[in-house]
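Please find the structures below.
Every number in this text was worked out from the coordinates using simple rules, so none of it is lab data. Note that the coordinates shown come from a computational prediction; the quantities given were computed from them, not determined experimentally. Cβ atoms are built from the backbone, for glycine too; each structure is taken alone.
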Structure I
Amino acid sequence: MPHEKIAKTNAARLLDRQGIPYVLHRVAVDESDLSALTVAARLGVDPAMVFKTLVARADRAGVIMAGIPACAELDPRALAAACGSRHAALVPLAEVRPLTGYMRGGCSPLAAKKAYPVLIDESALMRERIFLSAGLRGVQLELSPRDAATACGAVFAKLARD
């Protein structure tokens with residue numbers, strides 16, 4: 001079977017403009033299971049390498065995007081502290097697309113509708129490569145964590161619960 005070419009997404013185009021190297025990967029999409037754990041399984045990689053993008057709102061920072069490993073759970077207190085706020089909570093799912101331009105299962109910290117502050121869990125720094133959504137369900141970007149942070153101006157912080 002010939003290797004299928006993957007169409008570029010806005011996130012991939014952003015990386016191209018910045019000269020940041022990456023690899024695009026496509027995985028089968030199951031609308032009933034859009035979890036990052038399933039994406040990791042389909043990629044055949046450790047779930048700690050696949051970073052899901054969550055959209056939150058903090059009392060002082062406003063809307064923020066957080067990247068945490070597929071196998072982890074967001075710690076709202078840690079997220080709030082990392083962005084200089086007292087409280088942070090995930091936005092309702094119905095708000096994700098209007099805020100970011102991305103739908104559930106395809107939300108990327110790169111090339112969102114608006115440039116929100118981005119925080120990535122510090123565990124990414126223990127990896128040579130991580131996977132992030134390319135902004136389309138079933139399409140993932142593989143790149144270095146530092147390059148991912150450079151591309152979207154992210155900072156690393158402890159965001160996930162142990």
Structure II
Amino acid sequence: MDLILWRHAEAHEHPEPLTGEPGDAQDMARRLTARGEKQAARMATWLDRQLPDGARIWSSPALRCEQTTLALGRKFKLREELRPDGDPLALLELVQWPTGKSPVVVVGHQPTLGRVVARLLGLTEPECSVKKGAVWWLRHRERGSAGQTVIVTVQTPELI
């Protein structure tokens with residue numbers, strides 16, 4: 001199974017940085033910046049060439065994630081499990097890791113995506129830093145009687 005974790009591109013800051021909370025109404029309505037729109041378009045162009053037609057695509061309902069996903073130009077579903085500060089285990093259950101049959105793209109937030117990466121790779125730190133607009137492509141495979149998670153690629157918009 002392939003799991004492609006795509007962090008939303010650069011977005012405007014929360015209008016109330018001292019009192020605002022992840023997932024509040026103002027946070028959910030944050031839009032991409034002009035730079036973020038370019039990041040999303042660049043990554044989407046690369047990703048579209050790599051993804052098979054049957055890939056499932058799920059996005060956080062936050063506007064910045066929806067805008068990032070729209071750049072891909074494919075059908076997708078908004079999922080409440082992918083809201084800011086979501087549970088990494090809920091994300092893995094949603095995508096049916098590691099037994100799912102088709103590749104899944106998840107457009108979401110930090111720290112959730114970084115926590116998923118750390119968990120799947122067995123890192124000692126509780127989370128891994130995932131840059132805005134970046135894609136982490138992970139694959140589950142069986143080797144003998146043991147399952148392994150391998151990194152297929154990590155891409156940032158600046159490297160494409």
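Taking volume of the Cα convex hull per residue in Å³, for residues 18-105 alone from the coordinates of each of I, II, which one would give 129? Don't skip to the answer; put the middle values down first.
On the way: I: 129; II: 99.
The correct label is I.
Of the structures labelled I, II, which one yields 2.1 when distance in nm of label points 7 Å out along Cα→Cβ at positions 34 and 130 is computed from its coordinates? Before the final figure, lay out each step's value.
Details: I: 2.1; II: 2.9.
That value comes from structure I.
For relative contact order in percent (Cα under 8 Å, 6 or more apart), find whichever of I, II sits highest and give me its label. Across I, II, relative contact order in percent (Cα under 8 Å, 6 or more apart) peaks for II. Each of I, II could give helix-only ellipticity at 222 nm (-39500 (n - 2.57) for each DSSP H run of 4 or more, over all residues; to 500), but the derived value -6500 comes from I.
Quick check: 88 is what I get for volume of the Cα convex hull per residue in Å³, for residues 82-121 alone, calculated from one of I, II. Which structure matches? Intermediate values should be presented prior to the final figure.
On the way: I: 88; II: 62.
Derived from I, not from the others.
Ranked by distance in nm of label points 7 Å out along Cα→Cβ at positions 50 and 66, which of I, II sits at the highest value? Provide the component values of the computation, followed by the final result.
Working: I: 2.0; II: 2.6.
Top value of distance in nm of label points 7 Å out along Cα→Cβ at positions 50 and 66, among I, II, belongs to structure II.
One of I, II was used to compute mean count of other Cβ atoms within 10 Å over residues 90-97, and the result was 13.0. Which label is that? Of the options listed, only I reproduces it.
One of I, II was used to compute Cα extents along the principal axes in Å, for residues 58-145 alone, and the result was 33, 31, 21. Which label is that? It traces back to I.
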